[in-house]
Every structure is written in C-alpha cells, then in structure tokens.
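Take a look at the structures listed below.
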Structure I
Amino acid sequence: MEEINYIDIFEIKKKLKGSFIGKNLYYEQKVDSTNTLARDLASKGVKNGSVVIADFQEKGRGRNGKFWTSPCACNIYMSIILKPKITPENAQGMTILAAVSAADAIAETASLNPQIKWPNDLLIDSKKVCGILTEMATQNMTIEYIIVGIGMNVNIAESDMDDNIKDIATSLLIESKKNNKSIALIDRNALIASILNKFDKYYEMFLSTGLSPILTSYQKYFGMMGKTVEINVKDKKVSGQVVGIDSKGALLLKTGENELEKVVSGEIYI
C-alpha cells in the first residue's frame with residue numbers, strides 16, 4: 001500500500017504558535033480552488049486570519065489564469081483570509097510575506113534551500129516548487145479582504161508529475177531524495193503549521209513597521225539580483241538588470257545607463 005501523509009487539522013492546530021493566523025481552519029478534501037472557497041467565506045464575514053486547506057483542487061489557478069496541477073493527498077493547497085487596514089497599493093506586500101514565510105518553512109521543515117523568483121514563485125534548483133496567488137476585494141478604494149493562496153509541491157513523486165511540467169517543476173520530496181534516497185514523506189502538517197507561524201510573525205511585523213524589515217529576510221532567498229530579465233507588463237515588454245526590491249515590494253530594474261524602472265507586476269522571463 002502506498003504511503004500517505006494525511007492532513008490532520010488537530011495536529012496542525014497543536015503546532016500553531018501565532019496570535020491569530022490559522023486559529024480558524026477550514027478543511028475540505030476536494031474544492032474547485034482554495035482561493036475560491038476563501039473568497040466565499042470572506043464575503044460571509046469569517047474572521048481575519050482564517051485559513052482554508054484542501055487535499056485536492058479541481059480548478060487550481062495561478063497568476064494570469066494559469067492552471068495549477070493539483071493531485072490529491074500529496075501537496076499543500078491553502079488560502080489565508082486577511083482583512084488588513086492598508087491601502088490597495090500596499091497589498092503587494094502580502095505576496096512578499098507569503099514568499100518569505102513559505103521559504104522559511106521549507107528550510108525549517110525540509111532542510112532545503114529555496115529561492116524566490118519575483119513576484120510569486122519559489123524555486124529549488126531552478127524548478128518551481130511553490131506558487132502564490134494573492135487576490136483582493138475592494139470598495140471605494142478600501143480593502144474588504146485579501147486572499148493569499150499558497151500551492152506547494154510537497155510529496156508528489158517525479159513519476160506522478162505531468163510530462164509537460166517535469167522540466168520546470170519539482171517537489172520537496174524529489175529534491176530531498178537527491179540527498180537521501182531513503183527519506184520518508186515530508187510531514188505536511190508540520191509544514192503547514194510552520195508556514196502559518198511564519199506568516200503570523202511577518203504579518204504582525206508588517207502591520208507595525210511596514211515591509212522594510214521583512215525585505216531583509218526576503219533578500220536571503222532572492223535569487224534574481226544582478227540577472228538580466230524581460231517582463232511583460234500589460235501591453236509592453238520591459239528588460240533590464242535586477243537591482244533590488246523597493247519598500248512596497250516592486251521589482252527595480254536598471255534599464256539604461258542612468259535609468260531605473262519600477263515594476264509592480266508582470267510575467268517575468270530570466
């Protein structure tokens with residue numbers, strides 16, 4: 001019988017150390033997507049910091065409407081519901097928080113070294129292991145809620161990956177087996193709790209002091225500094241050398257001798 005690491009809400013709750021992120025956990029075995037369910041719950045008034053977790057997504061989504069492959073009982077699919085009193089222009093910070101939280105948790109739980117590919121991917125050995133999808137609802141330029149979706153390839157084996165993504169995606173188990181052939185499955189409950197604990201810490205920091213101190217942690221995993229990239233921004237392409245991230249999470253590109261361009265969002269190619 002194939003080994004399975006089941007999601008156990010009670011185990012996750014026992015490991016939570018934060019003040020409010022994850023205090024309300026909603027688990028479903030199967031959903032269209034955790035972000036869709038989280039939006040429904042947020043519109044009905046669930047508490048700030050509530051988290052939706054699922055074992056299988058039928059319509060998992062990435063940025064720009066891309067499909068996220070979502071096999072059952074081996075990965076992490078979850079969405080955090082937030083109701084911060086910030087302006088919409090500062091919402092980019094939530095993706096930064098999620099990326100650092102996920103990277104910290106991977107390092108802590110799986111002893112691997114991920115890199116952050118701005119704005120919303122985590123890579124190991126240049127292959128995608130985690131994606132983040134941040135969505136928000138606003139009214140009169142006021143945020144009603146933000147949904148931070150995190151999809152992470154945890155225990156999917158290379159033989160179970162779709163052929164069309166094997167060259168660009170990996171999992172924590174695949175990468176761990178490179179160092180230890182006999183390694184058991186990664187504990188998803190410990191990993192989920194670690195992500196939520198890290199997010200709770202960084203979120204409280206963000207609300208009290210802004211994004212700047214979190215960017216110090218972000219830099220540890222930021223693997224794009226100095227690289228030449230091309231970004232599709234709406235209807236134009238911008239290319240240049242990555243020189244950093246600004247205080248609100250935008251990517252800074254050197255596009256000419258004395259020219260600096262700030263990119264808030266876009267499809268990036270290295």
Structure II
Amino acid sequence: MSKEVVEYKDQLNRKLQIKYIPKRIISLVPSQTELLVDLGLETSIVGVTKFCIHPKHLLKSKTVVGGTKQVHVDKIKALQPDIILCNKEENTKDIIESLNGVASIHISDIYNLQDCFELIAMYGEIFDIETKASGLIANIKREREAFQLQFQKKRKLKVVYFIWKNPWMVAASDNFIDVMINEAGFVNAFQDEKRYPEIDLTNSKFNEADLIFLSSEPFPFKGDHILELESQFPNKIIKIVDGELFSWYGSRLLKSYAYFKTLHI
C-alpha cells in the first residue's frame with residue numbers, strides 16, 4: 001500500500017520527505033540492521049555494512065556496501081534505495097554528505113534508553129509497522145522493570161569498563177555504554193570524565209573500583225588480557241563482558257537485562 005508524501009524528522013531534527021513506505025532499505029549501522037530484521041523488515045533490506053553480523057546470514061544474502069566509516073557510494077546508488085539509515089556517532093559527516101541526493105537519509109542519535117525507544121517508534125511509523133514497534137518497546141521495558149525490581153536494593157559496585165588497548169581506553173560518561181553500565185546495576189568509576197578517555201593503569205580510580213570489565217568489542221579482549229591486568233590488579237575481579245549487550249541499542253536490548261543478571265552472580 002502506498003501513501004502520500006509525508007514529512008518526518010530524524011533524531012537530529014532533520015526533515016526528510018518520503019513519498020511511500022520505503023521498500024528498499026540500506027542500513028549503515030549494525031544494531032539498526034538487527035532491529036530492522038526483528039521488526040520483520042529483512043526482505044526490504046538491500047544493503048548493509050560488513051559489520052552487520054546479526055543475523056549472520058545477512059552478509060551472504062545482502063549487498064555489503066562498505067563499513068560504518070567508509071562506504072562505496074557507487075554500490076549504494078546501484079541498489080536504488082528508498083531510504084538510508086545512519087547514526088551520528090557510527091557514520092561520518094563525509095559519508096552523509098556523499099549520499100545526499102541518493103535517497104532519503106535518516107540519522108539516529110542515541111544517548112539513553114528514551115532515544116532508543118524513540119528510534120524504534122520512528123521506524124514503526126516510517127515503515128508502517130507501528131504495532132510491532134510498540135510491542136518491541138513494551139517487551140524491552142518489561143525486561144528492564146523485572147531486572148530493576150530484582151536488583152534495586154543491591155549495593156552498586158564500581159566498575160572500570162575497558163573498550164581498547166594500546167592505548168588503554170575506557171568508557172566514561174556522555175555515551176550509551178555508560179547508560180548501560182548503570183542499567184546493569186553498576187557505577188562507572190570514570191563517570192566524572194567524558195566519552196572515551198585514554199588512561200594510565202596507575203590512575204587512582206582503580207583504587208575505588210570493585211570490578212574491571214573488558215569489553216568484547218570494539219577491541220577483542222581475550223583471556224591473556226585478563227592475566228595481564230591481574231598482575232597489575234591482583235585484588236580486583238576482572239571479567240570479559242559482551243560488548244554488544246552494553247552498546248547495541250536496538251532489539252538486542254531485549255537480551256541485555258537477562259545477561260546483566262549473570263554479572264551479579
């Protein structure tokens with residue numbers, strides 16, 4: 001079913017006009033690609049990035065148009081998309097500018113859970129799947145409320161959350177990972193700093209931390225990195241954690257709270 005030209009706004013408050021329900025979608029953000037699939041839009045996806053690994057078969061069944069920081073504009077044009085889905089942090093300004101005029105571009109901007117719910121609702125409206133979108137939002141909220149009910153009285157341990165090595169970098173405040181650290185029932189040891197600072201292992205904040213988390217992404221921390229840090233911090237609990245469940249803001253949020261429970265065992 002087609003519909004008249006409708007003006008939408010994305011999460012940067014940019015206006016975009018869509019003449020019909022988009023049937024040819026290019027997603028340049030892995031978590032948003034998974035969200036589209038879980039909203040029943042897999043058949044409408046024509047292009048993805050090489051990092052769109054969920055579900056796994058998409059990399060074989062869809063055209064890979066590049067990464068999140070570099071794309072093949074010619075490939076994207078050839079796919080004749082109706083809409084291109086981007087994210088302010090994942091995709092560069094140069095990418096957005098290079099795609100102007102190819103198709104309508106919707107840019108997400110995620111800092112908290114409310115932003116996540118707003119994005120899902122936006123997709124529901126744009127792709128005419130409001131019922132599925134609202135159902136997904138309700139299910140995520142239900143998981144969140146159940147987790148909070150179980151852990152609301154528990155003392156919050158302080159955690160250092162590593163995202164990179166060489167140089168050592170952590171997730172501080174003003175990003176979605178920090179929000180999810182708090183959602184998981186912990187306190188970010190670097191909450192008084194911004195974004196993703198480089199740190200020295202002699203930083204005094206390690207004295208305050210109860211736990212050290214090594215994220216599985218973007219740096220692929222492994223067991224040998226735990227051993228390395230154990231020699232530096234013999235009295236700290238050090239764990240590798242699922243980075244996707246701390247940073248993917250789409251439908252993967254449905255799995256986050258059950259996973260967070262395991263970190264308290």
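Read the figures in this text as sums done on the coordinates, not as results from a lab. As the structure is a computational prediction, the values presented were derived from the model and not from experiment. Cβ atoms are built from the backbone, for glycine too; each structure is taken alone.
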For FRET efficiency 1/(1 + (r/R0)^6) of positions 19 and 147 (r between Cβ atoms, R0 = 30 Å, to 0.05) computed as 0.10, the structure of I, II it came from: II
Candidates I, II; mean count of other Cβ atoms within 10 Å over residues 99-106 computed = 17.1; producing structure is II
For structures I, II, calculate mean count of other Cβ atoms within 10 Å over residues 11-18 and state which one comes out highest. I
Upon calculation of FRET efficiency 1/(1 + (r/R0)^6) of positions 163 and 243 (r between Cβ atoms, R0 = 35 Å, to 0.05) from the atomic coordinates, which of the structures I, II produces 0.40? I
On Rg/Rh (Cα atoms, Kirkwood Rh), which of the structures labelled I, II is highest? II
When FRET efficiency 1/(1 + (r/R0)^6) of positions 139 and 171 (r between Cβ atoms, R0 = 35 Å, to 0.05) is compared over structures I, II, which one is greatest? II
